[in-house]
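Before anything else, here is the set of structures, which you'll find just below.
What follows draws every value from the coordinates through simple rules; no lab data is involved. Since this is a predicted model, take the numbers as computed values, not measurements. Cβ atoms are built from the backbone, for glycine too; each structure is taken alone.
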Structure I
């Protein structure tokens, strides 16, 4: 089973954490299962950027980002070539090293009522 190494983040996991990750689960699900409360203003439905992270290792083992995720990533603070939304990035077969950025922006898109 792959592991995710969450790098230290002052608010979410001050000491960092190494957790087991089920293949096919989103990074957000794995984080929440392990009490790492990454923000997800939209509830994990790819409608904001608050769950933005940077994959420091293992990026190529993740599922490919779709057009909607890429559109939101373009609005994320501190975007890097290996940025993903944790609600959309599914764990593959390799270990991951994940950095939760210090800041996030809530660029939410609300559905019409």
Structure II
């Protein structure tokens, strides 16, 4: 199935906060890579826990069909969620006020 995976220090942190298994990739290497992941359909639940823990989360998705990929499947950051910029209705507290302010600086002359 499809999974979201975290690696290195992020895997250690995610496994602790989410209470998921910390394993390794390349177990037989001199320096195995810490890995923790969860099924794609559990993202909303785990994302809520990560955000409430004060973490910033970057979601990376596959951007090409794996069947058509040559080598590694292309992936891109598709969303960045921070405790200060939660826009997903499912992650917002129903009775809390949410304020968002943005600034844009343009070097273009008018």
**Prompt:** From which structure (I, II) was relative contact order in percent (Cα under 8 Å, 6 or more apart) calculated, if the value obtained is 37?
**Reply:** I
**Request:** Determine which structure produced the value -5500 for helix-only ellipticity at 222 nm (-39500 (n - 2.57) for each DSSP H run of 4 or more, over all residues; to 500), calculated from the coordinates; the candidates are I, II.
**Result:** II
**Prompt:** Upon calculation of distance in nm of label points 7 Å out along Cα→Cβ at positions 2 and 26 from the atomic coordinates, which of the structures I, II produces 2.7?
**Reply:** II
**Request:** Rank structures I, II by percent of Cα pairs over 21 Å apart and report only the one at the top, that is, the highest.
**Result:** II
**Prompt:** For which of I, II does mean count of other Cβ atoms within 10 Å over residues 42-49, calculated from the coordinates, equal 14.8?
**Reply:** II
